[in-house]
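Q: Given below, in the form of structure tokens, are the structures.
What follows draws every value from the coordinates through simple rules; no lab data is involved. This one's a predicted model, so the numbers in the text were calculated from it and none came from an experiment. Cβ atoms are built from the backbone, for glycine too; each structure is taken alone.
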Structure P
Amino acid sequence: MSQFSPRVFSGIKPSGDLTLGNYLGAIKRFVPLQKTHACIYCVVDLHAITVWQDPKDLKQATYEVAAAYLAAGVDPAQHIIFNQSQVLQHAELGWIFNCVARMGWMQRMTQFKDKAGKNAQNVSLGLFAYPSLMAADILLYKATHVPVGEDQKQHLELTRDIAQKFNNDFASSIRSNGFDENYFPMPEPVIAGPATRVLSLRDGAKKMSKSDASSMATIYMLDDGDAIAKKIKKAKSDPEPLPGEVDGLEGRLEAANLVGIYAALSDTSPQDVLDQFGGQGFGAFKPALAEVAVAQLAPIAEEMRRYLAQPDEIERILAEGAERASQIASETMKEVRDIVGFVS
């Protein structure tokens, strides 16, 4: 039996408008996890500044992520919502992990390669060390489970590597300070649902992105019902009817994406969707998808706008969450400092 109580940690970067991908890949799954785990949901603003952010935009985006958590149903009284920069121990443990992690580990991170491209020598050091800080975010709270999309799974594997190396490097000190030899847990990924990676409505080969050149490619969490319905109506599809089996979606990227979105929004499986719509064309399927999307997303958007009109209330919730998070983080860092050998 694990010595660690079940605890979930996850976070979203405040670096622009939230999309349907953020909702289906993360936020929608945050709510049911509250029933089974103690949950800590963070607005990871330290991660956001690995690329330059306009300060006013960063503050507004922080409000937006917090509003999305609240509007989707995360309970800040029973669980913790806060922004990362208010808890200084994230940066402290992140530095210690910079000294535990190896350069080769970081160089293997495919997301860094994708973001840096041919400009790797000119990106920030923070972008390179991003996964080490992510490990600190998770392990600072000794989280046992992390809801992640497929694109973050490699970073969670790195978190486990860092936890294991810390436990091994400091094994003697961990024991002499009276702790179990596995001081940090090996957090498990929570990857569930049919649409953990939502693709562009205009190009099924690309991830849905806030930076897409076409405004019709991306559904935003603050879109109203009319905008959602319009984007789905104009989403790229193909002339063939939907198949009766999931295997029939192979090679049909746009069709598979729309079926996956429907399944994720309706809490069913792609096969369930095809059982209902197989043999029908997109002229019938898209209106049904739009109806499901508007029914689920429009009320959240309305509630987000209500919260965003009350920034003082958002700040109060974040500050209270940060205070509670700091209590856990302070205890962990006191132990880590003793283990590492710092004089405090």
Structure Q
Amino acid sequence: MPRIFSGIQPTGNLHLGNYLGAIRNWVQLQADYDCIFCIVDLHALTLPIEPAELRQATREVTAAYIASGIDPERCIIFNQSMVPAHTELGWILGCLTPLGWLNRMTQFKEKAGKDRDNAGLGLYAYPVLMAADILLYRATHVPVGEDQKQHLELSRDVAGAFNRRYNTDFFPLPEPQIFGTATRVMSLRDGTKKMSKSDESDYSRINLTDDADAIALKIRRAKTDPAPLPSAVAELEARPEAANLLGIYAALADEPLPDVVARFAGRNFSDFKAELAALAATALGKIAGEMKRLMADPAQIDAVLRRGAERADAIARENMRYIADIVGLLRP
């Protein structure tokens, strides 16, 4: 059975973009793939985060996975730091990764900004750890968005470098798992920027924990343009805010975008926003309610992570035994 690996950083404020762009699609994979879904808490350490906040966010991501329909009995759900082999393999692969490959990674430049000389080594090298996350389980497929394709390419390059260096085919080259229904959700305050949990304005995103009133308020305040809603999909290219809101409606209703555009053609935004808010509240209400129930019982979440880590660690230990032998490391 082909194997999926993917994960989300526990940095708080999981939002509609995380759900429509990733988590909802992961739910569909459970029937056809051996799925491993990680909460990549070691990656969260690449930027400052308070310990209590990290623990809370790790549990929140776990709750979101389960509330969205990922079954911890069918899939492995765990947090990265519980399986030490991630960092061990990260070191081995780091010794094979040329600096030139890392220098091409655009996300380091974006996150480090002008102060890159003071950025931590972890922020610079985390694509190698990401490659280790995937390759440790010999994953064959990785669900990716547009902003992650470069990192998956690096993972493939690193796997190839390992296989060539040691004259083996141990690591498969993971393929991108592309979803035709994946939705790139943009900020409610700026339709040209991706919805982000790091945005200072909470009105830029719909959090998975928002109630119906909060969702309605944020959608009412969402940026629009003065013209009526367009009558053709082609018109959306020049109207990013309209494109974003109509795209969200189509994704939540599970309808083709052209059908949604045709239905609301010529309508004003206020009427459309009211219908979008009702749809979003209905679609996300069950998830928010289940997340709230799960978060009220941290022991239950921790038990899921513990069981998942035991299953993940069994796979990781077996693969590391072979990897250690390939590279010449002695094991007891």
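Q: Comparing distance in nm of label points 7 Å out along Cα→Cβ at positions 127 and 279 across P, Q, which is largest?
A: Greatest value across P, Q: structure P.
Q: Still on this structure, I have one more. Could you figure out which one of P, Q the value 3.4 for distance in nm of label points 7 Å out along Cα→Cβ at positions 175 and 255 was computed from?
A: Q
Q: Ok, one more. Among the shown structures P, Q, from which was the value 18.8 of mean count of other Cβ atoms within 10 Å over residues 247-254 calculated?
A: Structure of origin is Q.
Q: Identify the structure, out of P, Q, from whose coordinates distance in nm of label points 7 Å out along Cα→Cβ at positions 159 and 183 was calculated to give 3.0.
A: Q
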